[in-house]
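All of the numbers you see were taken from the coordinates with simple rules; none came from a lab. Remember, it's a predicted structure, so these values are computed and weren't measured experimentally.
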Structure P
Amino acid sequence: MITLKERIGDVSSYLQSLMTPDVFPKVQDAVERKDKNLLMKVCRKAKIPEIYLGTIASVLLSVSPNQKYPAML
């Protein structure tokens, strides 16, 4: 069984893999359009395992593209 710590590490590394120059423009386009189907298609092309697709799509679609980090309170 995969521990929570391992799953967080996996999700983090898969999110990082979406930053590559050949994938990122497509990810950015899908997020700006809020197009979950297109985002899933891009993630599958990036070879993200099926068990993480929903998690990664939820994270990317819930974070505003204009959000600055760290969030200022």
Structure Q
Amino acid sequence: MNVLYALRGVFFISIFLYSATPLAPPNNGHIIPWYLAGLGIGLFGILQSLKVAYASEAEFASHCMIIALHGL
């Protein structure tokens, strides 16, 4: 199920970044940081849906405790 959320994130980030290209082409040096920022936010969302990255330290610690209790 997490993979489906990650694929959905890839799809929506692709649509979002592609929709900005007519107004601000990515070959402009002043616009590239905005595209990279959008890509970074999207990548973080994808990694978060795959449980590779966590938004907070408390969420990470609770996941570590679950793993320690179940012995995974």
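Just a few scattered comments:
- Which of P, Q yields -20000 [helix-only ellipticity at 222 nm (-39500 (n - 2.57) for each DSSP H run of 4 or more, over all residues; to 500), calculated]: P
- Origin of the value 39, where relative contact order in percent (Cα under 8 Å, 6 or more apart) was derived from one of P, Q: Q
- If Cα extents along the principal axes in Å is computed and equals 36, 34, 20, the structure in P, Q: P
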